[in-house]
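Right after this note come the structures.
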Structure 1
Amino acid sequence: MPFSLIDLIALFIFFLSWSGYTWFARKKAKTTNCLARSLHQHRIHWMYETITREIRVGEASLLSNLERNIAFFASSTLLILAGILTLFAKIDTLESVIYSMPYADHVSHFTIQIKLSLLAFIFVISFFQFTWSMRQYGFVNVMIGAAPIDTSGLNDNLKAYAKQMATVQDQAAHSYNYGLRSYYFALAAICWFFHPFLCILMSVWVVYTLYTREFNSKSVKALTAGQQYLQLERDAKEQASAKIVE
């Protein structure tokens, strides 16, 4: 067999960690304050403010910055894929490098090719996520361009439209997040080249790191507090606008 039992266990834990954390984070975000939940509320406030502005150059600039970051990762992913495909022709060199590492697991050429294929598969997924995120940010640009101006901020139809703009932007951000998450787990897959135990430890460490940053970081606490202040400010502004209309 090309793989030992510990290799199969490492591969199982790797995919379980990736898919399991993705499911857990999506489920927990519905009931717990986290980066995704707090940023979604901020996007709603952002789009509420957007429909009240006649000049939306600032929104276009901010969205361009977001798209620029994603384009960087998308192009970098293609370069990484080109490097991985090049390694298929350098199996002997890669094998000698792995064997030179202390405590490295000695494997066959075929096993190294399978591991390279896994790495290429991860970055292909990442590329699809980044490009889909870029397209969705383009959709947000179109929706902002089509949005009428609501100077009063009390039009319920336009407020509902603003929420839909925030939803599309939220989906674009999710795709970007999934692409970045692929990079994290690619580090665990790289560790598999050296030893399956290292891959297991790295998979667990990646899950811990992602959970800490997305649910227990200082950024999450600041974003949550900021969202509450924005909501209070928005409620006060709507009450003042309602009194003026009356």
Structure 2
Amino acid sequence: MNVYQKFSKIYDKLMYDCDYDKWSQYLLFHIKKSKTDNIRGCDVACGSGNITTLLKKGGVDVFGVDISEQMLQVAAEKSRQMALKINYILADGIDFSSTHKLDFVTMCLDGVNYIKGEDVEKLFQNIYNNLGEKGVFFFDISTTYKLLDFIGENIFYDDSDEVTYLWTNSVAEDESYVDYEIAFFVKDQAVYHRFDEKHRLYVHKRENLTEILKKVGFKTVEVRFDDFHENENEESMRLHFIAEK
């Protein structure tokens, strides 16, 4: 399933409330803790390149990887308009390969939630193999609470001048994943065009991911919550992992 085929054209409009600047500053702060120059890394599941371009502007050498050719086209055009030299590669986190050992790998905005449970170890192992000594892997997940309770079987909608959507959800019987079905109505002059997207996000638990990270070789694993703070509560929506090789 090419989950971002038509979605790529309107993705940034729908993500207007994501604070990419704050996210990139958090990443850059930790990336530069142990090394300040000649820093090389990869942004896996880079999507339309919002994080990738901000990391580049922040002074690190980075390339983007994604499974969607359409999203990469959006990212490449965005980088071109910003006069940023960034390479984008059509691949996924499980089998991408860097010609140089990397100082960091990022995988933001639920990238790991799109990975089946049995493939998570393959993903983490490949990223570990691409990192150099003391390389750091940053990723986040939507929490169990967010996927099963907040989103769950609920219906969401939004109605703006350019895009209207109706978003319905269903939880697997074993609660291992949530299926999103989103009907988009995109305005083109006086006409609205409909297209539909289906996404499956897998539920991952913090302790399981930490165990797998350490199994493949990461020495330390830290976790931040929601807006990158250290205080967890039972209704935390997002977990941010920092795993060091």
Structure 3
Amino acid sequence: MNSHKKNYMRKQKSAPYLFIAPFYILFATFMVYPIIFSLKASLTSWNGVQEMKWVGLGNYAKLIHDKVFLQALVNGVIMFFMYVPFMLLLALLLAVILNRPRQKFKSFFRMAYFIPNITCVVAIAYVFLLMFDTNYGLVNKVLMSIGIPAIRWFGSAFGARLVIGILVTWKYMGYNMILMMAGLQTIDESLIEAAKIDGAGSIKVFTRITIPLIIDNGNLLIVLGTIDHDQWRRTSL
């Protein structure tokens, strides 16, 4: 009887680990192992077929002097400051406007701003390529109609970065707006009403109550924006 009871207790204790085991097996297989293997491969000279040759930190030493890598870092910093702060500010303003109780067509505008986030990246890039074409693009046609000569957007690094910044802002602004709006909807209305009773105007309510209470959402979006912009920086090399 005691042996059966011990087996039963042992099974009870091991059951939770069996349920969570698939997650950790998959996590170790597809996350932990690739990271360890990549770290090992970075310390070797290997073409993927022949035997690995240990080179230590030699690859990292070459990377520091690699012009393409350094240019990628510069592009990353430029792209970050070119669109992340502006996109977050614009997303916050749109979230505040669409979060107002008396705002009309809120559902329509929320959907309209969020649609670019679920649109195929290849399709968006191709549309922007046509819009900013030097000879036939819509943007240059509008500029020429008001007396501004056509601009070679993709003829310079700055122009290409600017177009990519506009593209990324347009694509991810709706997503950031939704997250900002989620933060706004967690604010207790009694705080805003109490501030207005005390004589605070809309600007003071926004700067002293709204922004401090959604600062965590803003920090999260800065991190996400920093991660997301990495996939775009290589296109402006």
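Only the coordinates and a few stated rules stand behind these numbers; no lab work does. Bear in mind the structure is a predicted one, so any value in this text is a computation, not a measurement.
Taking -29500 as the value of helix-only ellipticity at 222 nm (-39500 (n - 2.57) for each DSSP H run of 4 or more, over all residues; to 500) derived from one of the structures shown (1, 2, 3), identify that structure. So the calculation was done on 1. Name the one structure among 1, 2, 3 that Rg and Dmax of the Cα atoms in Å of 26.2, 96 was derived from. Among 1, 2, 3, the structure yielding 26.2, 96 for Rg and Dmax of the Cα atoms in Å is 3. 1, 2, 3: which one has relative contact order in percent (Cα under 8 Å, 6 or more apart), as calculated, at 34? For relative contact order in percent (Cα under 8 Å, 6 or more apart), the value 34 is produced by structure 1.
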